Structure 1
């Protein structure tokens, strides 16, 4: 059995390209962000994954965060609004952030953005 290989991330996504997802059902406040994404890697039990996500400007909300998600902004500007306090943290190209499982946030995409992500369902 061969050992696992290092996986290179690209802003264009993996070789098969990005899956166009369109406007999410949880887009809010009359915005129409178009999103796309792909996974570069999924763990053997499906509880961890790494990938890329892109979006045009808009706000995306919904249920509380379903997994712990570490993100790196590759391009653009993304804000996270805490639904409880309405305070917003804004992240730009080169910055990283963690959204813990259960966090209740609105994703506020200010400009065309790309983020790399690593998500885990583990606590």
Structure 2
């Protein structure tokens, strides 16, 4: 893959997956987020991103640095791009809650594309 240029934007590489570990203790259940390898080799991928997103991510990184300095020992640095203001991870299922309409629209478009290819 060619290195990114200002005209083309950049590249994001997916290297790990979020996993939820569930532990039952008597009547209560606790959850712990962990990160590990992807389920398959095809899960590890690189995605081209536009220049505007590169700039947005640079600004976001600067804001994260400010949060890290302001919260100092309370900040949990997990090396995440998307996290809560104190550095804690966001559970994957939370995104589905935030974007239910977008999720339905994406599924509808995918179904339409598949139907077109099959006919």
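What follows is calculated from the coordinates using simple rules that are stated; it is not laboratory data. All values reported here derive from a predicted model rather than from experimental measurement. Cβ atoms are built from the backbone, for glycine too; each structure is taken alone.
What the table shows:
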item: Top of 1, 2 by distance in nm of label points 7 Å out along Cα→Cβ at positions 37 and 69, largest first; result: 2
item: Structure (1, 2) behind the derived value 0 of helix-only ellipticity at 222 nm (-39500 (n - 2.57) for each DSSP H run of 4 or more, over all residues; to 500); result: 1
item: Which entry (1, 2) yields the derived value 0.90 for FRET efficiency 1/(1 + (r/R0)^6) of positions 61 and 101 (r between Cβ atoms, R0 = 25 Å, to 0.05); result: 1
item: Among 1, 2, which structure scores highest (criterion: distance in nm of label points 7 Å out along Cα→Cβ at positions 21 and 109); result: 2
item: Among 1, 2, which structure scores highest (criterion: distance in nm of label points 7 Å out along Cα→Cβ at positions 53 and 85); result: 2
item: Structure from which -1.31 was derived, log10 I(q)/I(0) by the Debye sum over Cα atoms at q = 0.18 Å⁻¹, options 1, 2; result: 2
item: Distance in nm of label points 7 Å out along Cα→Cβ at positions 45 and 93 - structure with the largest value, from 1, 2; result: 1
item: Which of 1, 2 yields 19 [relative contact order in percent (Cα under 8 Å, 6 or more apart), calculated]; result: 2
